[in-house]
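Pasting the structures here.
Rule-based calculations on the coordinates, nothing more; no lab input. All values derive from a computational prediction rather than experimental measurement. Cβ atoms are built from the backbone, for glycine too; each structure is taken alone.
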Structure 1
Amino acid sequence: MSRHILPPKAGHPDVICAAVGWDRPLQTYYAQVCFRTDDEPDEGEALIWRGTEPGELPTPEAAIAVITPYAEIPPRLAEQLLADMTATIGEKDGRHQAEVKRRLFGSIH
């Protein structure tokens, strides 16, 4: 799994950070945006969280689109996310990952 934490755009004082990355077990990119809340004023709470289902965000661009309204996007982020995914080609689920996937999704794919 990879994770890139990005700073919020100016003008979004309610956003603490945004994150994108590659989740190899779910074979999806993911995107999170953490907002300041009364319960979590310093760390924030991920009120936007996409990429929690297998294959939900199939491309780096899909993940980046989720966070673009809220975060500063580095120029080569899509290339880095693709490299993160490519680096996991050939890795297999461990026994525990496979079992959890069977229970949650009925499949290990």
Structure 2
Amino acid sequence: MRSLLYVMTALSVIALAFWAYRENYATQQALGNVEELRYEISEARDRLAILKAEWAYLNRPDRLLDLADLNFDRLQLLPLQADQFGMVEQVSYPPVNIDIIDDVVEVSNQEANQ
């Protein structure tokens, strides 16, 4: 009976060693994937920073004004001026409908009164 116990213990140790070996390689692969994703994220952030810089360069007010002047006959765009903006008081908001509750509802617990 003791020899069976020793064999079962040895087999369980071998099985646990095999499981730990597989888990180690799965963990190493997951860490490699994480590293690749971090690299891709950093590359995407760099591309995004470049695109933001290009967008800011292309949206310069003097460049847009020149483009509007060159294409005035087609687009009919005029530059914005301060007198084109309105005051907040000039905005008409829709009226607020407030429902007034006229009916009084009495709520009581009949069991508490008895």
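A value of -22500 for helix-only ellipticity at 222 nm (-39500 (n - 2.57) for each DSSP H run of 4 or more, over all residues; to 500), calculated from one of 1, 2, originates in structure 2. Looking across 1, 2, the calculation of mean count of other Cβ atoms within 10 Å over residues 28-35 that yields 22.9 traces back to 1. When semi-axes √(5λ) of the Cα gyration tensor in Å, for residues 36-75 alone is computed for each of 1, 2, the one that comes out at 23, 15, 6 is 1. If mean count of other Cβ atoms within 10 Å over residues 84-91 is calculated from each of 1, 2, which structure is the one that comes out at 11.8? Traced to structure 1.
To test your reading of the models, identify which of 1, 2 gives 1.6 for distance in nm of label points 7 Å out along Cα→Cβ at positions 4 and 44 when calculated. Working through the options, I get structure 1.
In this comparison of 1, 2, the computed figure 99, 82, 21 for Cα extents along the principal axes in Å is attributed to 2.
Here the criterion is distance in nm of label points 7 Å out along Cα→Cβ at positions 20 and 52, and among 1, 2 the highest value is seen for 2.
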